[in-house]
Structure 1
Amino acid sequence: MAQTEPQTIALSIRRLLDGAPRIELTAVFPTREAFDVQLPTWRPGRYELGQFAQYVYAMEGQAADRTWNALSKTSLHTWHVPAETEAVRWVFHADTFNAGSTGVTENVLYINPVNCFLYHPDHQDWGYSIALDDVPAEWAVATGLPSENGKLHARDVQHAMDSPILAGPNLWHRTYTSNGIPFHIWVYGETTPDEQRFVQEHQDFTDAQIAHFGSFPAPHYHFLYVLPEREVRHGVEHEDTTVIAQGPSAKCRTEEGHMELIGIASHELYHAWNVKRIRPAEWTPYDFSKACPSRMGYVAEGVTTYMGDLFLFESGVVDLDGWCRLTERLLDRHVNNPGRLNMSVADSSYDTWLDGYVAGVPGRKGSIYVEGAVLAFLCDVRIMQLTGGAASLQTAMRLLWEQFGEPRIGLTEADYWSVLNEVAGAPDALDDLRRDFADGTSDSWDALVAAMEWQGLKLSKEQRDGIWRTTLVAS
């Protein structure tokens, strides 16, 4: 039987700069049957409903007689497309320059497709052919998407939604290679980082991470830096790309701002394995149509937070004192959040979909980034203690990559802890850590002090003006 050619959605995008910045998107779907078209409700990397339909100004369909008519909503994020509709056109607000949104000006086009691309819920195998209608030929286009005949191409919905696009006339572009993989650094901003140091540090932490995993999961990788003249600090992971936003742009030339960017970059690169491939079953594949809560946010973000900083140390980007300062900032957040003693980090992971990115009710929940990183450190030390330093948490993460990430098998909590116990050498080696600090709300301070002492470090805390401050030094 002959194979059918994959169907493709022809999508064109142009900027509207009169008044509020917007983009106009026009899609020709490979069907003339009636269907309900879907706009994503959330984006990977931010585990809450994004309500992206709030940014849509208009949704129209082109009838066979070439007239454009308003489409009726069938839910908050879907519209009915009548039979024989030639094309769908919509206008999307584009004035947000953080790492996960969409923004345009006269000299930049920045799109996170999961905010603004429509898809057919029953045909997520359909690809996209994307035309950037008003992007001048001399502009650079930074994206992981392949380009052919002047258009960008995505193989299916999952690929399209996970492939940001950054285009502009003055993008700062540098490259390096690690283990035969090409890595690209793109920067949009009035001020750009110190070139030699910035590229070298990317090289260093990339080499270290690939060495520990043994291979890189993509044929190329792009760091897209958006440095606007607004206050922002944000990073979002994608399969072969990350977008990192920091502003105002001049901050990147300060030591604090430079190290902030490098820290986010190491974190986001680690996500290429952990979350983009070693992924909780609830997100395999992503269902963009509804909330998808998971108790494994502490693995997705907590392990990545810990490992991102650890690889800055392992690669020599920071020394031991520098790692201690990074850890102090993390632990300051840990000890000053009473929510960690009220709701477990696993339950807090599930509830990010309610209030995970706002202050929320005082003392209700913990941070999956902070409490997850604390737990990851405790697991790392336990494995090293039980194996005499022959194995570590990174040994377990490599095994998880080989068993679950590379073959794209969704990960469960039982899978995760089973692999950690296996690496530690006993089926119950870390059961108390899971019981007390993943599923439970026990205070981990004494365990932290003991684990740091085993590492040759002294951890202490004192209260100043009602706020706890931690100190971590070589003992």
Structure 2
Amino acid sequence: MLQAQSWQIPLERRLTTAIESHLSATDTIVQTSLKPFHYNQFDWKSVERLRTDDMRYFNLFEVKTLKEHLFEFEGEDFTLYIDPVLDLNVGLDFGDTSSWQDTVTLYNNTRGAAIYGRIGDRVSFHATAFENQTNLPFWLFNYTDSLGVIPGQGRWKLINGSRGRDYNSSTGLISIKAADWLYVHFGHGKHFIGNGYRSMLLSDVAFNYPYIRIQAESRNQKWRYTTVNAELNSLNRLPIGEVPESMFSKKGFSFRYLSYMPHPRIELGLYEGVIWQRWDSTGTQRYPAAYFTPLPVASALYGLDSTQNVVAGLNIKLKLADQSFLYGQAVIDQNGEGFSGYQAGIFLGRVFRNLRLRVEYNDGGEGLFTHRTPLQNYTHMNQGLAHPLGTNFSEGLFILRHERKRWWSELKIVRQWHDDGARGAIFTASDVLPEIAPEKGNTWLADVQLGYLLNPTSNMNALIGWAYRDRETESGHLISSFYYFGFRVALFNRYYDV
């Protein structure tokens, strides 16, 4: 298991939920609202989900398959681990009555590698790279077609002679322990702020982005301050110049997050996220000085209704008992009616023995995360940086999960309402929202999974499942009933539940 002081834990929901549940004791001060976690934040050997000593191993094959990294090189001042990354699944959609079901074999084929390393006691690094081919259910094919990207995983191209998608992605991180209380990270990846399944402030829904993160923490761990500067992409092409293919217009992104635990049962967080203008009709713009300032000054300098799109919010977590807590968020985007949203939820880590329950509600008002200049919207690569539905929506979530040793099962039910018209489109200019009735879209989603954790070190799982989706809009009714079997090294989340 990884033991470097600042090694980053994969931002995968089932893994982070298990860790957060373990860390949510009523008598401990451990902050959990900013993810991904790092191994220096807690005693990972005490987390059951990360244990590798719960089984007997009789030969090298079992050890490498069920316990260790595939390749391990360990020295006094240097460590290197290498793992293959696979995500293979096949399925059938019995709810699809179109010709799609008869002509397309549904599958996902992901191959890649993950590398983790340490140099001395103060520098660690990791990198992943994936190549993917997939044939998606009909509704998800249409969804990716409208986005131009695979949700959270980047741009795609058609596989020759089929309706499949081909795409790739990568992540990377170099972590430097500058002092016992200060860490500097140079990375290409994502962040998540909150304690829920969704986040109304900053989520891992969109694609990876390059960033610099600086994180400082008080000695008593009650205070933590994080500042991140990043660069995002739109999918709008710049005017064609001398290059064969014009580049995409970019936009700057920064967020500042201050969290505080005044009591072991209470965690509070203040958030400021800013989309900085990098392009207008006159060409590329320089970053203003405030972009480089590691303090949350944009709200005071520019206000919420300016050329720079400023998003401000609050995160709160209240522990009810060990491994159980209430949580919530409030967010405001711009001055004006409707430009706000909130989240309210409860997590019970011990409903009955190894049973966990999450109930959550999310709501986003009209115009939330939009801007008068669509390029300045709170988005990256055609996806929202917070909730995947973007704006003008409401959603209820119910997740029940059971774990016994390495076996696990999960039931997830989602109910969504979203405006499918212009007032619900995150790329609509917020100052020209048409005064028309919303185009109602209602969705029921259910996902049932049974799985086995093969290797806690690499997070390798085998699973079977059934996903049901019933989408009803004014223009039609579409049902999907998808049965699947899969084998996955789970290092990130796929948000197909929209």
Working back from 22, 59, 18, 0 (P(r) over Cα pairs in 20 Å bins from 0, in percent, computed), options 1, 2, answer is structure 2
Could you figure out which one of 1, 2 the value 1.2 for distance in nm of label points 7 Å out along Cα→Cβ at positions 318 and 342 was computed from? 2
Figure out for me which of the structures 1, 2 the number -8500 belongs to, where helix-only ellipticity at 222 nm (-39500 (n - 2.57) for each DSSP H run of 4 or more, over all residues; to 500) was derived from the coordinates. 1
One of 1, 2 was used to compute mean count of other Cβ atoms within 10 Å over residues 190-197, and the answer was 24.1. Which one was it? 2
Out of 1, 2, which one gives 44 for percent of Cα pairs over 17 Å apart, for residues 198-277 alone as computed from the coordinates? 1
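The numbers here are math on the coordinates, done by the rules we state, and not lab data. Just so it is clear, the model here is predicted, and its values are computed rather than measured. Cβ atoms are built from the backbone, for glycine too; each structure is taken alone.
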